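Structures for review follow.
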Structure P
């Protein structure tokens, strides 16, 4: 059974290290992730899932250690954590914006976070998360001049076309 953990959200309890010990797919939230937890995630290949909607809605002040995650080359996924109690934001577009504005990700990191790193956090990196031969062709085509627009304009919905399993939806 693949291991995933919602850990280190409100305090540091060593959850990321525990998830990493079992070669977990991801450690999610991680605002209170320690340097030892980052090192453990790096060694095990565990993905850090950033959930900026919950951070924002709970009015948190401690941000995930993005610089340390970069230094240790830990993949960072970005997700919504959509739920009625702590993150009532269903928009992945908004989560990308918040990851950049609140956590300091670059637009390129945000895009990687909702594509290839998200697929890795789900254990589906061999078939999803990239536009490549042999991969499942689920993607959106956006009416935008540059991918950065998707990160910096969260109130706009520039969806032009959806493609699901290689077919126009």
Structure Q
């Protein structure tokens, strides 16, 4: 009984955080449209960081540019899978970081999906000119940082048994 209550509270917090993260992403994109579209770039740190408006019809680094149907199909499938994992995640402190990672992945996917559905492109506006890095947005940051943290956890923190427990949707036994 307590486990179900604890899981419900955790999922409610996850939902609230997801909504807040999506709102932040969308707010920054509205600001980008209002203050950057058809205007000169805003230099934050000369030769390093600037705000530059870009309409991206692809994924990260313009991969699959113009293939909106691919995103329209893949994103909902990915979101369902992530939500399922979040619901089935063992409710222990050991896996709390994974809950946050999944929330940030969901928020990033939804943030960019909203743009694709509403505009047929994603608003990007952050540009690291120092290394000529592709222009990106806040949702991209959510996804990129989450994937990096997920890889770190999988490679150096979680054991094979931990990963098996997650896959099975089971409670952690002796090592939790």
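Which of P, Q yields 18.4, 59 for Rg and Dmax of the Cα atoms in Å, as computed? Don't skip to the end; give the middle numbers.
Details: P: 15.8, 46; Q: 18.4, 59.
Structure Q accounts for this read-out.
Between P, Q, which one scores greatest on distance in nm of label points 7 Å out along Cα→Cβ at positions 36 and 52? Intermediate results must be reported in sequence, preceding the final value.
Details: P: 3.1; Q: 1.0.
Largest calculated value belongs to P.
One of P, Q was used to compute helix-only ellipticity at 222 nm (-39500 (n - 2.57) for each DSSP H run of 4 or more, over all residues; to 500), and the result was -9000. Which label is that? Walk me through the intermediate numbers first.
Details: P: -9000; Q: -21500.
Clearly, the read-out refers to P.
Ranked on relative contact order in percent (Cα under 8 Å, 6 or more apart), which label among P, Q comes first with the largest value? Intermediate values should be presented prior to the final figure.
Numbers: P: 16; Q: 28.
Ranking P, Q on relative contact order in percent (Cα under 8 Å, 6 or more apart), first place is Q.
Among the shown structures P, Q, from which was the value 13.0 of mean count of other Cβ atoms within 10 Å over residues 44-51 calculated? Could the numbers behind the result be given before it?
Values: P: 25.4; Q: 13.0.
Considering all the candidates, the number was obtained from Q.
Throughout, read-outs are computed from the coordinates displayed, never taken from laboratory work. The structure presented is a predicted model; accordingly, all values stated were derived computationally and were not measured. Cβ atoms are built from the backbone, for glycine too; each structure is taken alone.
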